[in-house]
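What follows is a group of structures, each given as structure tokens.
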Structure I
Amino acid sequence: MSSNETLQAVRGMNDILPDEADLWLWFEEALRDWLHSYGYRNIRMPLVEPTALFKRAIGEVTDIVEKEMYSFADALNGDLLTLRPEGTASCVRAVLQHNLLYNAPQRLYYSGQMFRHERPQKGRYRQFHQFGVEALGFAGPDIDVEQIVMCARLWKKIGLCEVTLQLNSLGDADARQRHRAKLISYFEQHQDVLDADAQRRLHTNPLRILDSKNPALQTLINAAPNLTDELDDAALQHFEQVQVQLRQHGIPFDINPRLVRGLDYYNRTVFEWVTTRLGAQGTICAGGRYDGLIEQMGGKPAPAFGFAMGVERLLALIQEDGTPPPRQELDVYVVHQGENTDHFASQVAEQLRDADLRVILHCGAGSFKAQMKKADASGARFSVIIGDDEMQFGEVSVKPMQGGEQIRVQLHQLSAIIKQ
């Protein structure tokens with residue numbers, strides 16, 4: 001790259017500019033309020049983890065581990081590290097490392113950047129943001145239902161329409177082994193029809209063939225053996241209870257026997273909230289039960305259930321609805337003109353901030369007319385005007401920006417008048 005060439009962000013890793021960031025801030029605050037209303041507490045994990053964590057947790061023959069992770073060797077000691085592609089493995093690692101399940105189950109959530117090397121498209125980027133929700137130590141179907149009901153409440157809270165729920169059960173390990181053997185036998189009989197991805201997965205992870213988006217394979221996939229036929233009584237009863245309780249909450253759903261999720265650690269209930277409004281990338285929120293992961297990562301056996309939602313995809317839906325991004329409301333724009341007004345105007349601005357008001361102090365040169373134009377463009381409710389005359393008498397002029405009479409007040413009255 002030449003020294004004169006303009007530097008650009010990495011493809012698929014996007015800047016979020018101030019106007020758009022206002023919508024992000026509103027959304028993140030809404031989600032935090034929603035999660036706290038269900039008793040979920042925040043946990044924060046590093047962006048970088050040992051590569052072995054994701055290979056063990058996600059599965060070495062998943063698309064994420066095989067093709068999508070940003071992995072590298074630490075230049076200092078050669079350790080293999082990876083930018084986190086998802087949050088559950090990191091969260092479980094932190095829970096085990098700090099022994100958080102010692103006294104009681106945990107309801108946790110996290111948010112932040114995830115990284116996957118894939119082709120950028122609408123709502124799907126190489127650096128993307130997720131909110132993840134994990135309930136660890138809960139075995140019954142009630143926690144499955146709680147988290148799905150939580151999502152339904154959130155869609156109402158943020159005004160999201162045209163979102164539907166898909167459910168499936170992946171059963172337990174024995175059922176998946178029986179199903180795996182039948183899938184291999186079935187697809188081997190049709191090996192000449194399989195594409196390269198399906199052939200590669202046939203003996204390593206045949207369940208992932210069911211998730212193929214290749215139109216040429218859909219008839220074959222639809223006729224494949226169903227995992228549901230292999231479920232034992234305990235898994236069937238668990239799944240039935242999830243359905244019963246969702247109906248009691250009035251939440252409609254579709255059973256999708258081909259819903260398998262892209263991570264190896266899931267068992268029993270899995271779900272996706274989907275929309276038809278984002279093209280092929282229609283899943284906006286997904287998760288399920290992962291009862292074996294904690295033991296798989298070296299902890300004592302413990303059940304768990306969780307989900308993650310893509311922030312970019314949800315915001316794309318909100319913007320598609322034409323919802324204007326909320327703007328951080330500004331209370332005051334301080335206009336000042338005169339040789340000696342700079343310091344006085346700065347003191348006035350600080351006094352207003354002491355009263356918990358949001359204030360912009362005009363900085364730099366500019367005529368009174370130019371400053372008032374900026375005050376109007378700022379969206380402030382009031383302009384506070386300071387000239388040599390006001391400063392001499394310890395006063396300011398206050399002008400309502402949406403119309404109203406300009407008044408002159410003593411400085412000690414200012415904050416109360418603005419708040420009124």
Structure II
Amino acid sequence: MPTIAELERLLVLPSESPAVEYKSWLALSENPGRATLAKAAIALANHGGGIIVLGMRENNNEGGALNSQRRPEDLGRYSQDEVNAAINRYADPALHYEVMFATHPQTETEHAFVVVPAGTSVPVMSKRDCAGVIAARRCYIRKPGARSEEPLTAEEWRLLLDRCVRAGRESMLDAIRAIVQGTAGVAPPAEVRNALIEFMDAGRERWHELIEPLPPNDPARMPLGYREFGFELMNVPSARTLQQLRGRIEEAGRLRHTGWHPFASLDRAPYTPRPIDGTIETWLGAPEEGRALHDAAHSDFWRAHRDGRLMLLRGYSEDAWQGIEPGRAIEISNPIWRIGEAMLFAARFARLYSDNPAIVVRCRCNGLRNRMLVSAEGRRHLRGGYVCADNEAVLEIQATAAQIQDNLAEVLHPFLVPLYGRFSFYELPMELVREELERMRGDRF
């Protein structure tokens with residue numbers, strides 16, 4: 001994706017090229033505006049991708065120079081859904097177009113940019129007419145002079161088809177690489193990421209309400225820190241009822257790799273799941289006389305929504321271990337096991353909604369300051385003291401259910417690298433992740 005600085009450069013030094021098309025503001029509520037945008041997008045897609053800059057108009061008094069144009073008052077700010085609907089009304093196959101915004105440094109006018117993807121393995125064509133703008137069943141390409149027109153010569157068709165063949169070959173090679181090397185996932189889209197953050201924030205606020213009456217020294221308050229794990233399924237239908245949602249959580253939790261698995265519950269009140277504010281909620285930190293395992297690592301709070309959003313809050317098990325000062329250690333394999341198992345739960349849960357949905361995962365670890373990486377069993381030799389100076393780490397990734405289940409190490413390693421790096425620049429070896437996941441997946445409860 002282009003940077004904001006690169007977009008600003010297209011405004012300050014405008015120059016149309018085969019990969020950059022400039023357009024005036026277009027009314028995407030009307031067919032001529034939609035068709036004009038679609039024709040430009042089709043030509044750029046067939047060229048191999050590019051950018052459409054909106055809000056720039058030729059000034060005949062300046063020899064046709066492109067100048068910044070203020071957006072008309074009756075024209076709202078473009079949305080990504082609006083742009084994609086406009087283009088895909090006319091283009092076949094339908095593609096996904098990113099919409100970005102940048103402000104002209106001199107005119108202070110905000111301009112919209114449509115990023116046209118590369119890598120189509122078939123020519124993109126128009127599928128309907130708009131009189132005077134676009135014709136059905138036509139291919140458009142970029143030609144000299146930054147024109148969008150049909151290919152007419154054998155050479156123009158050869159170049160278009162050659163690009164499609166190369167794109168298809170790259171897709172095939174990418175698939176082979178995914179099988180041989182694994183796939184590491186991608187950064188999540190902002191809109192889904194923000195919705196997940198809002199859901200997790202609301203869950204944390206609810207947890208604070210629950211712990212408020214507890215004594216100040218109660219371990220269920222997790223005073224030394226905790227790990228939040230949340231995920232959201234993308235583009236799946238909601239569970240019909242909370243009962244169906246609960247059934248899916250229980251089904252995904254049947255396979256456990258540790259005794260205290262993610263999204264656990266007990267079969268007695270007040271630890272059973274219950275419907276609260278349109279979600280399913282479980283709190284295992286409620287006070288009970290004589291309860292065993294009343295520590296931060298066994299006082300989970302979790303919440304689930306029918307749309308496929310879940311969040312879990314759990315304290316560190318290291319803070320209850322004998323021989324280790326509470327609040328001073330992170331066992332080197334623990335994040336791999338705990339987060340790896342939670343990701344596998346998310347993948348199994350996702351498969352109950354759809355065949356292979358994408359999953360956005362977010363993890364927030366706090367209470368890290370002055371903790372040291374340790375090897376409790378002595379299986380790992382750690383040279384020197386790897387101590388964390390930060391108090392918090394936030395980790396995010398997007399991967400499909402299949403990628404998590406088939407290539408968990410390749411997904412988990414880049415996800416965890418920023419966390420381990422906070423411990424005096426510790427470099428997390430991929431082999432460590434593979435070995436610990438193999439041990440974890442060998443345990444079944």
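Every number here is computed from the coordinates shown, using simple stated rules; none is lab data. Owing to the predicted nature of the structure, the values given are computational and were not obtained by experimental measurement. Cβ atoms are built from the backbone, for glycine too; each structure is taken alone.
Quick notes on this one:
- Comparing distance in nm of label points 7 Å out along Cα→Cβ at positions 116 and 132 across structures I, II, the highest value is found for II.
- FRET efficiency 1/(1 + (r/R0)^6) of positions 196 and 380 (r between Cβ atoms, R0 = 35 Å, to 0.05) derived as 0.05 - corresponding label from I, II: I
- Among candidates I, II, the computation of distance in nm of label points 7 Å out along Cα→Cβ at positions 140 and 204 that gave 4.7 used structure II.
- Origin of the derived value 26.8, 87 (Rg and Dmax of the Cα atoms in Å; candidates I, II): II
- For FRET efficiency 1/(1 + (r/R0)^6) of positions 164 and 284 (r between Cβ atoms, R0 = 25 Å, to 0.05) computed as 1.00, the structure of I, II it came from: I
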